[in-house]
Each structure stands twice: as structure tokens, then as C-alpha cells.
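Trainee: Scrolling down, you'll hit the structures one after another.
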Structure I
Amino acid sequence: MNKRKDKILFWLESYYLHFGISKALIEKYDCDPYALIVCSPKQKSFFDNQKLVKFKKIWHVRDYINLNNLNHDFEKLKYFENKFSIPLQKIVYADRLFYKYNEFHSFSDDEIFSIIQQEIEFYDNVLDEISPDYVVMRIPDHHDIDLFYEICKAKKIPVLLLSPMRMGDRYRVSSDPEAPILFDKSKDIEIQSFDTLIKHVESFSKAHKSAIQKIQSKNSQKLSAFILLFSTFRSSNINSFRDVGKTPWTTITKGISLILLRSYRKSFLDKNAKTSLPMDYPYVYFPLHMEPERNLSKKGQFYSDQISVIKNIAQSLPVEMNLLVKEHPSMRLVGWRPLKFYKEILNLPKVTLIHPSVSSKSIIQNSTLIVAVAGTTALEAAFYEKPSIVFSYIDCSLLSCVSKVNNLEELPTIIKKSLDSQVNLVELNHYVHEVVNSSFTCNIFDLNLLAADLFAAGGFINLNQISESKMKDFLEENSASFDLLANEHIKKIELIKQKNSDNI
């Protein structure tokens, strides 16, 4: 009797890494592969006709979502909310295009909840039809993939996510990108100094800065993207809520507006944000998050309004303390923030706005405490012997020097306690040891940038046609990386199987 093969469902989007991961994994692991594909009409022919990866069945997600259908049933939505334990309003508010950041279209309630109901019904039917043993996908950001992720969890289907460790180019395959790193302080390991450990976190900063510089160097491809606009943003090529309202002219207009706003707002920052650090009084450091960003909208949840968070921190500090707020340098990519945002910070008592050019490392080193919604800064703080406070779970949450806010009324007490705390060197060593042992190295930054160069005019347009010959060359030239990623996913599958076997 033939042994039943594992069913693996892949979530694929245009040229992203997971097409390459699916190819390598299927070649190494005898399974029945399926795919949910999120792509533009121009890209459908590639996925329908490609011979590179043989799936048993594929679904084009956007074919099942009618953007013109405004019908929805709140009783049915309530049923799904209870069935899957998904707070749908939270999903809506976390989506950057449904709320706050959409410059092309303002979605009505009817549009939003009709889309959500159609998506849930579709995902539920697909998962019931094939009953996958595993789902392989990227980390959720927009509501559509987030809904799918939450439904998979509710149905007890193991989800495999490729998650960055924020230490150089280290990654892990996990079921929860926010899962804190578990470490055993009783293990006998070599204890390294803070100076030695710092190299781990600084390597991530260097890799991230290098990637940002490479993204900014793609200006030569803007002409190609400009030409593609006129064939891409036609009504016949718009089949996703992410692209509603986009036309060649609205896209060009927004692009010109972005350039003008970037210059105007940067001029304001240059005049009003401090470029030197205060050395005559103690301060707490709050790094502004990039917006829109998953760390803020998804992980931050009820603390995503950064002005409100800053006010709460400032009024919770001891009287002798000041609060330094630094703008995120990557906000340049979206034209910086409205001047009203900066002016509100400038008007707050004992709060100082710091220029984005100032080194975060120097701010952390001279601070007494770091407070962040989420992100990497709290982890960096530990390596520079500084305690931190966060408003969401992060992978270093189990370090004793990291405190999480569960209730705003507790903030003054948590701040006072944190100011008196110290970073435990032994504990930090065990954390680093576990991160290294549970992760692997892969240059995902460069792999993504290479894919953007080949298939998306440097990342400016990702709705255009995909060339199978280019895809084949891309996968072959980077086969070592995709083999590594596939092997790590297979390792995770085997670990899940072993855990399930041990629990029987």
C-alpha cells in the first residue's frame, strides 16, 4: 500500500522568493504540491503555462474576489469571526490600504467587508478541499495574506514562514514570526563580552543599510517603469484591492507630489530637528517606526499611533528625564511625514526631535533607556548594555532587560523599574547562542533585489508580465540559495513531525 504523501500548499506572489522555494522543495521532498497565486492578469499566463514547477492544482486568489461586489452579511462575518477567533476589525485597521495610508482610493465599509467576506469564504473552501499538511508562505503584511494565515492557524495547519533574526543575514523557518527565542541559561556555553556580542547586531545594521542604498540606486530603471505604467495600470489589469484607483496619470501625479513633498519636508527637518545629542541631561530614546510597516500596524496594534505613544512616554518619565525622538531614515522613501506630525513632537514639553542622519548607535550608547513599539532597536539596546521597553512581543522579549507594556497605566512604574535594571551578560550570551543554533545564513536582501531587477523594473512595477526564460535563468543561477531555503523548510517539517510523534 502506498504511503500518503504530505500535501503542501504554497502562497505565491508574482516574482517573490517562494516560487523558487517551491521548486527546490518539491524536487527534494516527495509531496503533493498546491498553490494559491496572487498576481496581476498580465502574470496569470506565466503561472498557468510555466513548466518549471508542477503543482497538482493552483488557484488564482484574485479570480475569486469581485471588487465590484458590495454585498456582505455581518451575521456571516460574525460567524467567521467566532469560528476562527479572528478579530476582523483589528485586521481592517492593520491594513495599510484600508486605513490611513492609501493615496489612490478611499474604501467604503461596504467595499472592505465585502472583500473580507469573499476572501474568508474562498480560503475556507480551499483549505477544506485539500486539507494541507503544511502551508509555506511569506510573513503576512496586508490583510488578505494575514486572514489566510490566521485561518490556517485556527484550523491547526502548520504554517512555515521565512523570518529574519535581525543578526546579519540570519533567518529561521518558524510558524510565528513574533515567537520569542527560548533559551536555556543552564547550558554550558562560552561567555563572550559585550564588545564581542555587539558584532552580531551590527552586522544586521550594515546589511540593512547596504540593502537600502541598493534600493535607492535604482533610479536608472525609473524610465522603464514609467513606460510600463501605461500598459500596466489599465482597468483590465486591476484585479486587486491593492491597485484600486491606480492609473498611469494618478501614479505619475503621486510620484511628482512625492518628490516635491520629500524636498519640502526634508527642508523642515533640516531646520528643526537636532543633529547633535544633549550631553548635559539624561534622556530616554524613542525611535520612530517607518510607516507603513508591519511592525507598527500589525505588531503595534493598539499602539500604532506614534504621537499618542510619544505623549504617553513623555508624561510617564521622571521629572529629570527628557525624551529623544528620532525620525526613521527610510521615511525618505515615502516622502517623510506630514509637517503636522513633526510640529506636534516639537511642541511637546521635554521632547526633542532628532534628525534622521544622527547615528542610532550613538543615541543608544548615550541613553539611559530605550522605548520602542517593536522592531530591532530594543534588541540593539541589550548589546549596548541598555534596558528597553516594548509595546509588543518581539523575539528577544524573554530577556530580563526587556519589559513589555500590557497596560498604559503601568508605564510610569515600568519605566522607573527599567531605569534601575541592567542587562545580564550571561543571559544575552544564551540568547545569541540559541539564535545562532536555530537559524541559518542566506543573503535574502540581494536575492530579492536581483528578482526586482529582473522582473519588476527594479521594484517600481510588479504587475507586468513574467518571462519564463528569465525565471528559469534566475532560479538556476541562484539554485544554491534556493536549495538551502528548501532544506531549511524540510528540516522544519521533520521537526514538526517529530514533535507530533512524541506527543502521541
Structure II
Amino acid sequence: MVFDTRRAPATAPSWVADAVVYQIFPDRFRRSGRVEAQRQLALMPWGSDPAAQGFQGGDLFGVIEALDHLQELGISCLSLNPVFSSAANHRYHAYDYLQVDPLLGGNAALEALITAVHARGMRLILDGVFNHCGRGFWAFHHLLENGERSPYRDWFYIDQWPLQPYPRQGENCGYHCWWNDPALPKFRHDHPPVREYLLGVARHWIAAGIDGWRLDVPDELPPDFWNAFRQEVRRLNPDAWIVGEIWGDATTWLGGDRFDGVMNYPLTWSLLGYFGARTVRRELKLAPLPKPPYQPLDRAGFQQRLEQELARYPQAVIRSQLNLLDSHDTPRALHALGGDQEALRLALLMLFLLPGAPCLYYGTEMGLDGGPEPGCREAFPWEAAPGPLFGWLQELAGLRRRLPALRSTALTLPASPDDDLLLLTRGEGSARLWVAINRSDAPLLLPLPAGPVEVLWSHPSPPGCQPLAAGSCLPGRGALILAAPTG
């Protein structure tokens, strides 16, 4: 089957198709020591149990210190989890959207990071949490202090007075909150001052130099808010990337008037299910989903899912999807794969072979294997030497830069004689590639395309790049990229 959905105009920024993204959970990525020294902070020890809901002190100056590491890895775009002032280490409980958390270094640290990233030709996007705020948000705090007399009473959905922000068991907090969590009051987006405030936040940080937004739970806001959001953001920066956190079919959100792409979780489950069919942890559950998503797939099932995802959206969307294996909300891929590093290697390979922007969760290159959230939010082990996954990811990022076909949307899935052998072609004309991936431990016979072929890359690497002959085999857990014949 061939996919090349050219029916829609390109509305997304062109740079996204070339991007390799790295998601950072700031509190656990790198501690510079600068903020700690200035503020004499009582931080938790670096590497503490991530289930302990305290602060380990990662900051934005630490991200600047890590830019050499990230560029060496092949990263071109950073995606930060929330950075605004908050009383939670994940910072989804914002109390001031116009101030970077002092524990991260404040506004000066973000300004320095934006400057440093752009000086290297890299990009940076922020996490926007516009559905709800924290109990300490200035307008909500005003309600707690003044009750019904507060001029901000229409900013939130109030059921009863007085409000109980810390309710006892069985007690009603008196206001609408996200997933019934009193720590997260929900904004009233139909109230014009609320809408203008949130749109003003979007404008403020775009004007400050960020390159786009990743948007938290956007399907829980009125859709027309996102139409206005896109117009405001694109007016200031026509090249800004707008990515929504939609866990399933995002068709209604990707018509060119709201988001450029979404976090491509359906692809996540498919990649881990196929390449980790023998080891994937079937019992793992995720709160937003009705059924455990990590399930083994045979080649026919994987191909069907991949075809469905590639046929679902226009070309501009396919090029702008954020493709990932894990995130701050899911178990790390290596955990989901039961520790099978070879399965992870092949899943990462496929991630880099597909159209869209591949996204790495921080620490993947170090073999981090934290389990369900918050276990997946462990501290980056800077004292450890990079393992083999670092070199593997360097190699994959290099392939994506070197072979333009891997950044195109032209893709076919030829028939394969074996359930463990996945075949695909990428690109068109003289740039067309032929790819084979063997997920099994045993060598498999290669059904080579007709005509002369040139080996562009292989894993494991052969002693020399010799022409392949009929009857050649692909080693177990091996992969091959050929320059496909054009005749």
C-alpha cells in the first residue's frame, strides 16, 4: 500500500519534518548548582526515588550545560515539560504563567536557554497547561481569600460556597477541577477575561522567542479556543509548531485550524507491540485508556495499524506528528519491553524511519527503565558513562540527516514472506530506499528487490559494503537499508 497524502495544503512549519526532538522533565534532567547556591535550597538528593514528590533541583541552566551532549546525540529541538511557577515538581499546578519557576532559574534562565538553543540552530517548545491551574494561581487564591466577593469568581466553575481547597474525605471542594483533583481548579474558558489571559500567555512566550507549544489535555477545552490560539500564535510566529496531547484519533483537531500534529501514541503502542511482541508487559495500564495498550502484534496487525495511521491524516499532518515511544505520562519504553534492549533498538530504528518528528524522552540514551508514572521521572545519571544506546541514537539521527527519503511522506509496505521480517520503502525516484528489519533472533532469507542494489546502512555492520546476492540472509535482530532500484 502506498501513502502520499497530498490532498491538503501545507500549513505546518517546514522545519518540523527535519527535527529530532528531546523531551525534558526539568526537575530531573540536570542540576547546575547555580540556583541552589543563590537560594540556599533544601533539595532532595539527586537520584532520589521519583515516587517521593519533592524537588531534586534540575534547572534550566543545567539544560544549557547539557546542550553539547544533546547536539552530539543528534537532537535539534527541545520539548520542555512545564516551566512556570508551581508548587509541584512536574509543574502542571501553575500559579503564575508569566514567571518561570524560581527553582528553575526564573525568567532569566529561560531567556538564556532560548538564546543558547537558537545560537546552535536548535528549537525549543514549551508545555502549555491551559485547562486548569494550581490552587495557588493568583485569581483562584483571590477567591479563597474573598469568597463570593472576589471579582474573579467567574474565572472558575463554582458549585457552592465556601470553597474547600483541601477537602476531607467525602467532602465536596465546591468547584470544578481536573479529574476531581482539588489541586487543579478548572478555568471557565467561556469567560472573556479568562480567554484573553490565556491567549496573552501564549503570545507572551512566543514573543519571548519559543518555537512552539505542546498543549496539555486540549480535548478538555472548547475547540474554538484552539482556533483563536492558533491564530494568535501564528500571527506572531508563522513557523511556530503547535502539538496537542490527543491520545487517540485526532482527526477533528488536525484540519489545519487548530494543531499541526499530536503526540502520536497510537504509533507508540504499535511499535512496542510489534518489536517487543515476546517481552512487552501486557498488564501495564494507562489512566486515559480503557484497556492496557501494550499488546503483542504480528506483522499483519502491525501493518494494519500503521496503514490506518498513515491514511488517517493529510500529508502536512503526517510530517508534523510528534512520534514517541514513551513520555512523562507512560512507563519508559525499556520497562514496557521487559528490559529487552534489542527490541528497543529496533523500535527506535523504526521511529526514525517513519515520517514525522521522532521524539526521545530524556535518559533514553542512558538506558533508563523507570516504570509507570512517577517512576518514569527519575533523575538523569550524569555520573554514568553513556552506554550503547547513545551511539545507536547518534547513528539513527545521522541516518535521518543523511537520507532525505526518511523525512518524506512517501512510504510503501511490500508483502513479506515471514511474520518476523518487516519490509518498507521510503521516498521516491532516485532517493527511494528499501528497508528490511528482522525482529527475530534467527537469520531470515531476504526477498531482495529486482535489479542492482547498494547497501547504504546495515545493523550489525558487515566487514565491508559488498553487493548483496540472491539468497542473502538478514541476521537476527538485524536491519538493512538499500538504495532501491529505480527501473
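Trainee: By the measure relative contact order in percent (Cα under 8 Å, 6 or more apart), tell me the structure among I, II with the highest figure.
Mentor: I
Trainee: Okay, moving on. On distance in nm of label points 7 Å out along Cα→Cβ at positions 143 and 367, which of the structures labelled I, II is highest?
Mentor: II
Trainee: Out of I, II, which one gives -1.50 for log10 I(q)/I(0) by the Debye sum over Cα atoms at q = 0.13 Å⁻¹ as computed from the coordinates?
Mentor: Checking each candidate, the match is I.
Trainee: So if we calculate FRET efficiency 1/(1 + (r/R0)^6) of positions 31 and 455 (r between Cβ atoms, R0 = 35 Å, to 0.05) for every structure here (I, II), which label has the highest result?
Mentor: I
Trainee: Still on this structure: Computing helix-only ellipticity at 222 nm (-39500 (n - 2.57) for each DSSP H run of 4 or more, over all residues; to 500) gives -14500 for which of I, II?
Mentor: Going label by label, the one that fits is I.
Every number here is computed from the coordinates shown, using simple stated rules; none is lab data. A quick note: this is a predicted structure, and the numbers were derived from the prediction, not measured. Cβ atoms are built from the backbone, for glycine too; each structure is taken alone.
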